1. Assuming 0.90 is FRET efficiency 1/(1 + (r/R0)^6) of positions 183 and 231 (r between Cβ atoms, R0 = 30 Å, to 0.05) as calculated from a single structure, say which of P, Q it is.
2. Given that Cα extents along the principal axes in Å, for residues 135-318 alone, derived from a single structure, equals 54, 33, 28, which label among P, Q identifies that structure?
3. Output the label of whichever structure in P, Q has the greatest value of volume of the Cα convex hull per residue in Å³.
4. Compute relative contact order in percent (Cα under 8 Å, 6 or more apart) for each of P, Q and report the one that scores greatest.
5. For FRET efficiency 1/(1 + (r/R0)^6) of positions 95 and 287 (r between Cβ atoms, R0 = 25 Å, to 0.05), the calculated result is 0.40, so let me know which of P, Q that is.
6. Here helix-only ellipticity at 222 nm (-39500 (n - 2.57) for each DSSP H run of 4 or more, over all residues; to 500) has been calculated and equals -13500, so which of P, Q was it run on?
7. Which of P, Q yields 29.8 for mean count of other Cβ atoms within 10 Å over residues 87-94, as computed?
Structure P
């Protein structure tokens, strides 16, 4: 009977009527925020979940949820259409979306703004021991997972191969997400998999517990060729011991990940999210060690598109100097 009273014959009964019925004042409805992340086998999803928890705990009136997506390219589209409020994406994908280049040729998404840069991906090129594959050139004629459709991994893979004279015509490409790539390697369905992801990532960690894995390292010349082709690449060090059986430090290509929103987000909400994240960063670091890189300094040095005015307000409030290139 109570449910019938609350709904009434013409829909929900208002607050005044509830009070008159002696049922008290209902809790205010929370505004729902969607955070576009990636697959469950990467870093985007757990970090997005950690950010959602920070929003739920520290920002009154808002409730956030991390959504599984195809990652970077798809996420920029979700921001443009308003189907996501926040999104994590690779810096090169964000820059292409903003400028209407690369994968976004002819569809410039000039509304894209940054709140922060979270951490750097490291490009993992993984095979199994005994595969006979040890160099990039060895990929020719092999079955290669280039990343899920619409993912930053696929964008990065194409850039690395292109810069070094290898096209998809030279390989048998498969477009698999992180967990699918690990499973396909373990099952012998592919020979090599690409991951562009924060280290360590669960899908490679799990693979290394059941299989003897090997990383394909790029030569200094191949690293430089990729950097020349894509200015958002930088050389990073993947520490030995990050994965079982991979004991030596190695140079890999790194690329920042950006927390992006639309310019249409209110300044107050962008400020609140930026402030809550940085003021409670230990909560995000507890979710995944990649968040140890999430600093104001990294944001101001690595973000490839203008920052949202609400984020700029927070950075200036704490005394940071925001470069002119990051102002809308």
Structure Q
């Protein structure tokens, strides 16, 4: 014989705590400080005993506050997306909010569908790592008074804070390190540019900074990292510069993984041919002799994005963060030691 479990009610909590329904509602709302410490303790103990949790969706529909933050990531498989989502979720929890995450898989149509769904859930704020250019959809959120923060990537004509890595500084730090290690030719490997303002910014800065440093430079776009043409392009770059020390700089973690596989296929020795990546990945320390990276402060970036939202939601309670772009940390390993 089975018994059907049911949710405890606010009335049952009030009865067990010896309190009014209004007091219990205040305890789980934003007026807890109006209750005496003794009453707060009784309500907390009663809720714990009964296993009571407030229905946040119902509370949001009733009071206009869902206590939900929406987040869209362009590719949940990207290690950066995983790390940044962790930082955002931790910050949401700190402020008493829950996080709804949608993965757009770099599909602009799926991105539009997710935005419509988040609107239906009445999210109080939105963090967007854009896959396309959803200006119309984001304008709708802004018109409704829903604050938006853009994560890592800009969206044209959307007036919102952009929180992420200082891309110019990251490229400059990478090239300064490679020059200091004696490399004279650098190939920049990147995923396709069209879907990401960040990729475009990094490549443009690479072209500028490489010329300023007198480096021989070239670009490799990894549209199909495993195909013969990509393998041939990397091999041709190494062969063309075999009289001078050469290195490959990868524009993000996905590119680093793809190029590492190409190195293995070509039998290229790490160090003699340099390899460096933007984004720290767990496996980079495990591939002998270790891959040099620039680590992003993902938790700090996520926390800052949520602090921006909380400032917009309750401007009198929380200040706007001072910094919105962040410096990476250089992690030196054997892949850039000649």
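Quick note: the coordinates plus some simple rules give every number you see, no bench work behind them. Just so it is clear, the structure is predicted and the values come from calculations on it, not from any experiment. Cβ atoms are built from the backbone, for glycine too; each structure is taken alone.
1. Q
2. P
3. Q
4. Values: P: 22; Q: 16.
Going through P, Q one by one, relative contact order in percent (Cα under 8 Å, 6 or more apart) is largest in P.
5. It must be structure P, since only it matches.
6. Numbers: P: -10500; Q: -13500.
Among P, Q, the structure yielding -13500 for helix-only ellipticity at 222 nm (-39500 (n - 2.57) for each DSSP H run of 4 or more, over all residues; to 500) is Q.
7. Structure P accounts for this read-out.
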